[in-house]
Structure I
Amino acid sequence: MSHPSKWLALAAAAIALTTSAVQARDLATIQKSGTLLLATEGAFAPFNFFQGTKLSGYEIDVAEAVAKKLGLQIEWKALAFDALISAVRQDRFDAAIASHGYTEERAKSVDFTSPHYCSGGQIVSPLNGPKTVAELQGKTVVVQLATSYSDAVAKLPGLKEVKTLPKDTDALSALLGNRAEAWVTDKFVAKNAVEKNASRLQRGEMVFTEKISFILKKGNPELKAALSKAVDELRADGTLTTIAKKWADEDISVCR
């Protein structure tokens with residue numbers, strides 16, 4: 001959340017997708033190549049974000065642990081969040097890990113693996129601002145485009161306006177710039193943002209909860225099963241808990 005957009009843009013360009021499309025690959029082809037082509041957004045701290053030109057965060061570490069279990073290296077790709085599902089369906093990489101929450105609507109377009117963390121949308125507002133869903137009535141709320149947060153907020157009654165912006169960092173900037181009265185985002189992103197802006201922001205009520213998973217193109221059952229098995233094993237042996245506590249100071253890997 002603390003990285004300026006110009007540095008994000010430069011970092012994204014450094015590992016941007018090439019113009020040539022990559023054909024969807026099954027597990028055997030991926031294993032033969034030794035490399036998993038994996039996409040993320042790179043603008044969603046503490047889950048996936050750039051530190052300089054290096055991708056970092058909970059999901060980056062989880063993906064690296066999954067790849068290690070599968071005996072693979074990762075070739076990372078960076079892409080705007082709202083383009084990731086379409087790009088997965090267009091075979092531009094093998095899978096994506098970018099905090100996609102499971103929804104029935106998304107599941108019509110892509111497959112989901114076992115979840116690697118559980119979260120949900122939480123209200124963030126200025127001190128003395130709205131903290132409950134009821135208090136959002138008559139208010140301007142900012143969210144990231146094409147997210148489960150924007151879907152959930154669009155269904156709330158009585159809002160003055162819903163502003164959708166390309167990146168979650170843009171939404172935070174809008175809130176800090178007094179261009180919105182509340183922001184709905186992932187609860188751990190909210191925690192991170194409020195910790196960094198404790199004199200200005202507060203966390204409020206949860207709007208909904210969700211399970212977060214890798215996404216991949218439909219019709220690739222062996223890859224889906226392999227990714228899910230690796231995630232489940234990493235949860236069982238405590239690796240996900242260790243990674244979670246590194247980035248979120250609590251265990252977010254178990255859905256309760």
Structure II
Amino acid sequence: MLKKRILFTLHYNNGFFNLSRNFRLQKIGDINWLLKNYNFLKVAESIDELIIIDVSRENRNNDQFLDNVSEITKNIFVPVCLGGGIRTVKYAKRLFESGADKISLNTALFQNTSLVDEISKTYGAQAIIGHIDYKKEGEDYYIYTENGTKSFLKITKEYFNEILNLNFGELLLHSMDKDGTGMNFDFEILKFIPEKIDKPLILSGGAGNYHHLKEGLNNSKINAVSTANLLNFVGEGLINARKVMLDEKYPLAKWE
């Protein structure tokens with residue numbers, strides 16, 4: 001059976017790590033706080049991948065971001081995905097050279113598909129996560145770009161089929177409505193996803209406890225779930241969640 005995965009996402013904003021609730025940021029602490037309060041050497045044993053997104057909305061400092069990435073990922077051995085503000089192949093190259101195993105593309109999926117093609121040509125589609133932020137408005141769902149600040153278009157099954165044909169390896173769906181609420185994932189979005197897709201699907205936004213992680217991974221369409229909640233999963237949270245799920249025979253990788 002294909003192994004399923006648990007991912008953890010960190011939101012970085014101008015020198016600080018943040019909680020995000022419905023895309024409103026709450027500053028938690030800088031790199032020193034994170035390293036003191038969150039032992040990634042230990043946590044890394046309980047996640048399958050670490051995603052670090054630069055969600056800075058103004059005065060983005062790429063050098064400072066990558067310095068923080070270097071400190072966080074020192075001596076951990078899980079795959080690392082970096083994202084945020086990727087507008088050129090040159091910057092994507094810099095992220096890979098800084099230790100990224102994958103990069104996350106959001107706005108480029110809709111505004112610059114040639115960039116997706118160029119990066120894929122050099123590093124392979126498997127090195128790109130297509131990241132879609134979306135929000136429900138009335139009875140319809142809309143894709144948002146630019147860190148969730150701009151509505152792009154209404155989601156339809158037909159448009160999802162177009163997106164899935166782009167040159168990226170995995171699709172991450174992040175609910176802006178569920179973001180940071182701890183009230184479970186938005187499973188309704190899956191009605192737009194074909195029954196059989198050739199890209200792994202990651203569901204993000206809303207995980208508040210290990211029951212939510214379990215429910216997400218129980219879904220046949222979902223390959224991986226991601227949480228970004230530093231408070232719900234601080235300390236032993238993720239470690240205990242994975243242990244329980246392995247005891248219950250979930251198809252997660254087990255490392256001795």
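Readers should treat all values here as calculations from the given coordinates under stated rules, not as data from a laboratory. If you're wondering where the values come from, they're calculated on a predicted model, not measured in any experiment. Cβ atoms are built from the backbone, for glycine too; each structure is taken alone.
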| task | For distance in nm of label points 7 Å out along Cα→Cβ at positions 37 and 77, the calculated result is 3.0, so let me know which of I, II that is. | result | II
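Between structures I, II, where is FRET efficiency 1/(1 + (r/R0)^6) of positions 109 and 205 (r between Cβ atoms, R0 = 25 Å, to 0.05) highest?
Answer by largest value of FRET efficiency 1/(1 + (r/R0)^6) of positions 109 and 205 (r between Cβ atoms, R0 = 25 Å, to 0.05): II.
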| task | Identify the structure, out of I, II, from whose coordinates helix-only ellipticity at 222 nm (-39500 (n - 2.57) for each DSSP H run of 4 or more, over all residues; to 500) was calculated to give -8000. | result | II
| field | Test item: relative contact order in percent (Cα under 8 Å, 6 or more apart) calculated as 20, pick one of I, II | value | II
